[in-house]
Structure 1
């Protein structure tokens with residue numbers, strides 16, 4: 001019975017899975033047209049009947065040519081709608097008729113041990129199906145941009161190069177994740193971005209082509225504070241962010257942050273690592289006065305900063 005359910009799920013979703021072939025400019029020339037190109041590829045899946053496709057940002061980021069191959073043999077030119085390297089999500093679009101779209105599920109309802117299947121195009125073998133279980137939930141994975149992606153799904157459904165961007169599907173045929181990475185040379189350690197995260201990001205990508213995040217203009221590293229100092233000053237945590245760099249005319253410098261300061265909190269939220277700060281620097285903070293609690297020369301100091309739009313959110 002269970003095998004039949006998995007077979008039915010694979011049969012339902014496979015027509016929406018696509019193979020993506022891309023070309024990237026290489027070299028340092030300013031003109032992409034005159035530069036030589038490198039080829040790459042991955043997977044994706046149609047999620048709307050009018051041809052919108054989900055995949056990974058690292059599959060299509062900065063590509064100057066995208067071609068999409070459907071399971072039925074049709075081939076289309078793809079257009080990049082938008083991508084977000086911080087969550088490794090991208091949306092592309094094709095123009096075609098009678099397109100089969102997948103159903104997006106609810107990753108919040110996933111349980112450890114639940115059976116799942118991964119569909120993709122590893123090494124160019126189109127619409128390859130592998131099965132496994134949800135090995136763990138709530139993992140964190142660092143994106144190519146350096147930010148941490150939270151709530152990652154870990155599975156032992158086999159993934160290989162070319163699977164990136166393909167769907168992770170439950171036994172009902174609902175997409176509950178986007179396959180994104182493996183850890184080599186380990187076996188059975190595969191990861192997918194939860195579909196609830198993907199839905200959130202996709203809304204912005206389809207509207208704006210990107211996600212705007214706020215930015216302070218600092219470089220920093222996590223540091224452990226001396227216990228005596230934590231106790232005497234009643235600090236909120238035993239670690240913080242040591243400011244090692246300040247961008248000229250950046251929000252932090254304008255607000256009075258100095259090199260060597262240790263950031264302890266952001267609007268009363270504890271900051272124990274750079275990743276904590278990244279999570280709080282959302283679009284909603286752009287242009288808003290924000291209170292930072294700082295440790296400076298063994299004293300607590302309050303400064304007010306006004307986060308700006310992240311340069312990454314403004315590029316492209």
Structure 2
């Protein structure tokens with residue numbers, strides 16, 4: 001593995017992560033978030049393990065340790081397919097200003113260059129990296145490495161002090177929970193179809209997507225399917241996180257949009273979490289959503305609690321296979 005140790009102070013080392021690093025990685029992420037936002041966007045070990053299923057840990061992930069063996073930085077690079085490479089990195093606040101962020105970006109870029117040939121022939125290859133909007137140091141590192149700001153994403157949340165309004169389901173729609181062993185392919189197909197209108201989306205493989213149902217915290221009773229007869233019109237796929245109820249995916253297929261189904265699924269999810277004792281519910285969303293999702297969430301009482309700046313760098317010119325605008329189909 002090519003490293004960037006020459007950018008680090010003496011005594012710092014780079015290695016691949018191990019299973020026993022999971023608690024330290026979660027603690028590093030929490031310290032990073034608290035320093036920037038005042039709260040931790042709590043990650044559980046299951047979140048990291050799910051990400052690792054898509055990585056070659058010997059080549060796609062890095063732990064940077066200080067002279068005392070303490071974890072100072074952590075980063076990954078995920079090949080999303082279709083020419084999309086997504087980086088993610090964290091530096092412990094105690095080690096800011098030591099060149100660790102720059103080292104992580106150089107490691108990511110070196111690995112990204114090696115993955116260009118994995119993209120489909122003729123496809124545009126892009127490396128992406130998301131940093132907090134209030135982290136000018138990280139933004140400066142990316143700008144110096146040739147990245148440009150292309151998008152903003154939000155974390156939105158609502159805290160309920162009373163039961164939420166009951167959902168008003170469109171005529172002909174009934175909601176039920178996900179049935180393991182029966183609904184996997186249909187739900188995957190519905191989500192992929194709906195997310196063909198999501199900026200930056202590239203087709204996912206079923207085998208990768210279904211990994212979320214193998215997590216130890218997967219609860220099928222929190223996956224809600226809005227059914228029009230035997231057809232899935234929309235879904236709200238939720239789970240409980242250490243700090244909140246999390247709406248991982250809210251998707252409504254085109255023929256059922258603009259009928260109030262998105263709001264009904266959202267309120268149904270709020271009610272399910274409230275009944276389980278969760279008072280804060282959160283989700284992530286593209287701030288310039290092509291389908292206007294931010295307006296839906298704001299109308300339901302959700303507010304922005306975190307902003308992430310999305311940076312990209314073109315590694316190879318070609319046909320962009322990621323969604324950039326609404327299609328006519």
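What follows is calculated from the coordinates using simple rules that are stated; it is not laboratory data. It should be emphasised that the depicted structure is a prediction, and the values quoted were computed from it without experimental measurement. Cβ atoms are built from the backbone, for glycine too; each structure is taken alone.
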Legend entry - Test item: Cα Rg over 2.2 N^0.38 Å calculated as 1.13, pick one of 1, 2: 1
Legend entry - distance in nm of label points 7 Å out along Cα→Cβ at positions 65 and 161 - highest-scoring structure of 1, 2: 2
Inset, instruction - Identify which of structures 1, 2 gives the largest calculated value of mean count of other Cβ atoms within 10 Å over residues 113-120. - result: 1
Inset, instruction - Work out distance in nm of label points 7 Å out along Cα→Cβ at positions 145 and 233 for each of structures 1, 2, then name the structure with the largest result. - result: 2
Legend entry - Parent structure of the calculated result -4500, given that helix-only ellipticity at 222 nm (-39500 (n - 2.57) for each DSSP H run of 4 or more, over all residues; to 500) is the read-out and 1, 2 the choices: 1
Inset, instruction - Please state which of the structures 1, 2 yields 17.1 when mean count of other Cβ atoms within 10 Å over residues 137-144 is computed from it. - result: 2
Inset, instruction - For structures 1, 2, calculate distance in nm of label points 7 Å out along Cα→Cβ at positions 273 and 289 and state which one comes out highest. - result: 1
Legend entry - For distance in nm of label points 7 Å out along Cα→Cβ at positions 97 and 185 computed as 5.3, the structure of 1, 2 it came from: 1
Inset, instruction - Given a value of 14 for relative contact order in percent (Cα under 8 Å, 6 or more apart), point me to the structure among 1, 2 it was derived from. - result: 1
